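As structure tokens, here come the structures.
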Structure I
Amino acid sequence: MQITRSRPETRQGPAENFTGTVWLDEIAAPGAHTAWHRHPHGQVLHVLEGEGLVQRRGGAVEPVRAGDTVWIEPGEWHWHGAGPRTFMTHLAVVEAAEDGTTADWDAHVAPEDYSA
């Protein structure tokens with residue numbers, strides 16, 4: 001067992017991976033969302049509060065709300081974040097690959113796709 005008593009400082013998410021103001025431990029602005037990305041071992045998202053959106057490449061934009069849990073398959077390109085006029089706080093859980101990689105990042109979501 002390992003207990004960590006102090007957490008790392010909150011820092012702003014890098015602009016090349018997100019739109020809006022995003023913090024590594026919370027979304028701080030309505031409409032903030034990730035760029036397209038994928039995870040080697042998949043990802044679990046659990047929405048804690050607010051309303052947001054999630055989309056897998058080739059799929060429909062899906063609304064998510066507090067209490068929803070989303071499973072994203074390994075290697076599945078997707079994006080997620082707050083809705084255009086809403087906040088969303090969520091837990092995002094991933095497992096690192098053997099080389100330490102947790103995500104591959106791609107382009108920002110096109111505005112017409114985000115608002116669809």
Structure II
Amino acid sequence: MSDSVQYVTNAQGDKVGVLLDLETYQQLTNLSLDSELLIGLSLDELQALAESSLFTREQIQLQELLIKNSENNLSNEETETLDRLLAQIDQLNIIKTRARYTLNIFRDQQKLA
């Protein structure tokens with residue numbers, strides 16, 4: 001990628017702009033069109049997201065509610081709590097998948113560079 005990027009400098013030698021070859025520009029602009037990518041996060045942040053999980057307290061609560069549900073012993077309030085926890089898990093799984101997807105795309109781009 002070093003050949004595909006050139007910097008524009010001012011009279012003091014400070015970098016003030018960048019020129020990209022067409023292929024690199026197209027790769028970068030195509031990335032920005034992918035709404036599934038989590039742009040603006042560092043690789044460490046993406047990795048942390050990809051490996052995230054519910055808090056231990058919520059995991060224990062979920063397990064207890066699932067057991068009670070299998071025994072048909074949930075109150076209305078417990079049913080609402082279980083539904084909320086399951087919805088959180090669904091959303092967490094979506095964001096984790098998007099983080100892993102973004103990591104894979106970025107890693108593939110680095111291999112091409």
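Every number here is computed from the coordinates shown, using simple stated rules; none is lab data. All figures in this text were calculated on a predicted structure; none of them were measured in a lab. Cβ atoms are built from the backbone, for glycine too; each structure is taken alone.
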> A value of -500 was computed for helix-only ellipticity at 222 nm (-39500 (n - 2.57) for each DSSP H run of 4 or more, over all residues; to 500); which of I, II is the source structure?
Replying inline: I
> Among the shown structures I, II, from which was the value 6.1 of distance in nm of label points 7 Å out along Cα→Cβ at positions 17 and 81 calculated?
Replying inline: II
> One of I, II was used to calculate distance in nm of label points 7 Å out along Cα→Cβ at positions 73 and 89, giving 1.9; which?
Replying inline: II
>> If you rank structures I, II by Cα Rg over 2.2 N^0.38 Å, which sits at the top with the largest value?
In response: II
